[in-house]
Structure P
Amino acid sequence: MVKQPDDCQTMVEVREGVDALDRELVRLLVTRQGYMHAAARIKPNRAAVYDSDRIEDVVAKVLIEAKGKGLSPDIAEPVWRKLIERCIAHEFGVYDETRSEDAQKTA
C-alpha cells in the first residue's frame, strides 16, 4: 500500500507515492480530455474553441480551490495555464478533424 506523504520514511516510499499519484492524474486527465472532445462536438463554430473569459474563470476557480487545499499558487497557476493551452490545442484538432470528416461524408 502506498503511504501518505507525511508517513514516508524513504525515497522509495516517496517515489511509489508519486508514481501512484501520476497514474491517477493520467486517469483524470483522460476524463478531462473527453470533455474537450465533447466541447469540440458541441461548439457551433471554430471561433468558439478559444474563450479567454472561460480561461480566466477556470484559473480563478483553480486558485481558490488550490488555496483552500494548500496547493501553492506558484504550482497551480502555471500548471493549469499550460493544461488549458494544450487542451485548447487538442480541441482545435478534434474540431477540425470531426468537421473534416463531416464534410467528407456529405461530399
Structure Q
Amino acid sequence: MAESESLSRDEVAHVAKLALLDLTDEEIDLFTVQLSGVIDTAREMNALDLDGVQPTHHPLGLVNVMRADELRPSIDRDEVLAQAPAVEDDRFKVPPALGEA
C-alpha cells in the first residue's frame, strides 16, 4: 500500500477472511473507514520529527509517595514471644499449613 493510499474495502475483506471473521457488507464498509483512520494516524505519527526528544514512560513525573525506610525502636522480641500460644527456636510455632507432620 502506498503512503497516500487509503485502505481498500477489498483489503479489509481479505484480512477478515484470514482472521476467519464473517463480516457483513455494512461491517466491511464501517471497518474500512475506521481502519483507514487508524492507519492515517499512524502515518502522521511516523512523519513527526522526534530527533532530540527523550522517550517517556509516563506522561507525568512520578514521585515516590512512600516514606523512607527508617530504623525505629520496636516491641521487644522476647516480650512478644512470651505472649504466643506456642514458641519453637525463638519463633512462633504454628500448625502445618497442609496437614503435614
Exercise for review: Work out the source of 3.5 here, i.e. which of P, Q gives that when mean projected area of the Cα convex hull in nm², for residues 33-72 alone is computed.
Suggested key: P
Review point. From P, Q, which structure was Rg/Rh (Cα atoms, Kirkwood Rh) = 1.12 calculated on?
Key: P
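Given a value of -12000 for helix-only ellipticity at 222 nm (-39500 (n - 2.57) for each DSSP H run of 4 or more, over all residues; to 500), calculated from one of P, Q, which structure does it belong to?
Q
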Check your understanding: Taking FRET efficiency 1/(1 + (r/R0)^6) of positions 9 and 81 (r between Cβ atoms, R0 = 41 Å, to 0.05) from the coordinates of each of P, Q, which one would give 0.00?
Key -> Q
Check your understanding: Any idea which of P, Q comes out highest on relative contact order in percent (Cα under 8 Å, 6 or more apart)?
Key -> P
Point to revise | If distance in nm of label points 7 Å out along Cα→Cβ at positions 65 and 89 is computed and equals 2.3, the structure in P, Q | key: P
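Every number here is computed from the coordinates shown, using simple stated rules; none is lab data. Predicted, not measured: the structure shown is a model, and the values here were computed from it. Cβ atoms are built from the backbone, for glycine too; each structure is taken alone.
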